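> Following this line, the structures themselves.
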Structure I
Amino acid sequence: MNLTCYIVDDEYHAVKILRQYIEQTEGLELVGYATNPVTGLNEVTRTDSPALTFLDVDMPELSGMEFAGLASLHTEIIFTTSFPEYAVEAFEKQAFDYLLKPVSYERFLKSIKKAKKAALIRQAPAAAAGEDFFFITTEIKGKMVKIAISDIIYVEAAQNYVRLHLHSGRIMAYLTMTEVSDFLSRYAFSRVHHSFLINDQKIKSVEPGQVTLINDRIINLGRTFKGPFLERMKSLLIRTKRKY
């Protein structure tokens with residue numbers, strides 16, 4: 001299955017380069033592009049949203065950061081810009097990647113490899129028969145959405161909401177982190193930051209100051225939660241008595 005791609009950049013030369021990269025890369029399909037960010041936003045947030053959106057930062061009418069804030073639940077955002085100083089803000093907007101112009105094909109491929117891996121994880125089977133689950137309410141009155149415990153990779157605070165990052169996508173819920181953390185405490189979940197709760201089953205690696213999840217998302221450990229989390233992880237470490 002191909003990853004569908006969309007390009008939003010007010011510079012046609014930049015669009016042309018990315019079009020060439022996408023068209024010559026196996027497993028990618030270009031479904032459209034726009035040099036006007038408002039037009040691009042309307043396209044990207046439609047029902048059949050593209051898997052990846054390559055997005056410029058500095059654009060008239062609607063900046064890339066504003067665009068990402070409106071579209072990040074519909075598509076994975078890969079920023080393409082000449083300005084490295086926007087990187088921190090980009091990842092705060094849940095950017096999938098950040099490419100500096102001029103974008104080399106080698107760097108482009110590295111980002112695509114990461115995207116394909118994430119797509120495979122999202123396509124993994126969610127809950128097995130009889131597995132634990134819960135429900136959350138939605139903005140549609142009376143509607144409840146079923147969430148399988150094994151489908152959750154991590155939970156992120158989003159102002160008055162929480163954003164559940166799942167194998168199958170992302171979903172917002174009008175809940176506090178404390179409410180979600182208290183409910184999921186009966187399962188193998190760890191609060192690693194004021195804004196992040198992770199599924200221990202989805203941990204890829206642990207370092208003194210951060211944890212990497214199976215979708216390659218890196219989360220910094222908060223000062224309050226760092227000690228207890230690392231101690232719990234160390235308790236699961238198999239140690240050798242042999243001398244090095």
Structure II
Amino acid sequence: MSEEQRYSIGEIARLFQIPASTIRYWEEKDIFKIKRNDENEYREFDIQTTIELLDVVFYRNLNVPIQKMKEFNRLSPEAIYSILNDTELQVQQELTELKKKLTGIAGRKQQLENLFTLKENSYQEEILLLEKIVAFDMYNPQDIQVQLAGPTNFVLFKKSPAAREFQMGLAVPLNYENGNEELWRNEKNMGKKYVTCLLETNSENLDEHNYQHHEESLSKLGFHVGQIIAPYLATASNDRQKSVDYYKAWLEVSTK
């Protein structure tokens with residue numbers, strides 16, 4: 001590159017789309033050297049300096065620490081390879097965490113989509129895929145971990161509409177044991193029929209809910225309600241700006 005083709009720091013900053021102050025900072029930290037004009041001491045970038053800056057930008061975008069990059073252009077190929085290897089492992093760990101976050105986002109979106117569907121379509125017959133429900137102990141670290149693993153693992157359960165109140169439970173695999181009472185087990189060959197609806201409870205008072213409305217509606221359709229199994233979906237404000245917990249309720253039904 002001829003003298004006329006050299007770039008100023010401002011021109012390089014625009015080309016690379018990074019602040020000139022960042023380039024100056026990297027120079028101050030001895031990551032790379034910028035040549036100076038002999039007459040006015042202004043920073044000038046020729047082809048070699050530009051290539052070095054490309055490397056610096058690449059590694060900084062990978063979050064390689066400044067300290068590791070000091071005098072980067074003087075590192076041996078083996079040292080650079082070691083940095084790349086360490087960075088690759090770090091990026092793989094970050095990808096694993098990002099995948100977990102994406103899975104969590106997808107799960108929460110699915111819960112809300114279920115909520116939207118239930119608002120529009122109640123009392124559709126569905127197969128209940130849960131295996132077992134055990135009583136939930138909020139002081140049991142094992143139970144808390146199950147709930148954290150998936151919010152829908154938290155379940156409200158009633159043996160029958162006559163039961164005084166909902167019990168708090170956890171949906172777990174058949175082999176899960178926490179020493180607490182087993183509330184329900186899926187008896188797949190018993191021919192039980194379930195329909196689904198949106199159960200709403202007051203976030204501050206579990207005893208305030210809309211279950212009675214669903215029971216009355218099903219009674220008019222000629223059904224008797226048995227067990228109620230309701231995994232958690234979401235907490236949000238309703239039309240009256242009150243905080244509501246939403247559950248996808250499976251109601252065991254039989255004809256009267």
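> If FRET efficiency 1/(1 + (r/R0)^6) of positions 57 and 105 (r between Cβ atoms, R0 = 35 Å, to 0.05) computes to 0.95, which of I, II did it come from?
Details: I: 0.95; II: 0.70.
The read-out comes from structure I.
> Supply the structure label, taken from I, II, corresponding to relative contact order in percent (Cα under 8 Å, 6 or more apart) with the calculated value 10. All intermediate terms of the calculation are to be shown ahead of the outcome.
Working: I: 10; II: 16.
The read-out was computed on structure I.
> Next question. For which of I, II does distance in nm of label points 7 Å out along Cα→Cβ at positions 49 and 201, calculated from the coordinates, equal 6.8?
Numbers: I: 2.5; II: 6.8.
Of the options listed, only II reproduces it.
> Oh, and also: When distance in nm of label points 7 Å out along Cα→Cβ at positions 153 and 193 is computed for each of I, II, which one produces 3.4? Intermediate values should be presented prior to the final figure.
On the way: I: 1.4; II: 3.4.
Going through each structure in turn, the value belongs to II.
> Just checking, which of I, II has the largest value of Rg/Rh (Cα atoms, Kirkwood Rh)?
II
> Suppose you compute helix-only ellipticity at 222 nm (-39500 (n - 2.57) for each DSSP H run of 4 or more, over all residues; to 500) for every structure in I, II: which one lands on -8500?
On the way: I: -8500; II: -12500.
Only structure I yields this read-out.
> Moving on to the next point. From which structure (I, II) was distance in nm of label points 7 Å out along Cα→Cβ at positions 97 and 233 calculated, if the value obtained is 2.5? Spell out each step's value before the answer.
Numbers: I: 2.5; II: 3.3.
It was calculated from structure I.
Computed from the coordinates by the stated procedures, all read-outs in this text should not be read as laboratory data. Note that the structure is a prediction, hence the values are computed from the model and not measured. Cβ atoms are built from the backbone, for glycine too; each structure is taken alone.
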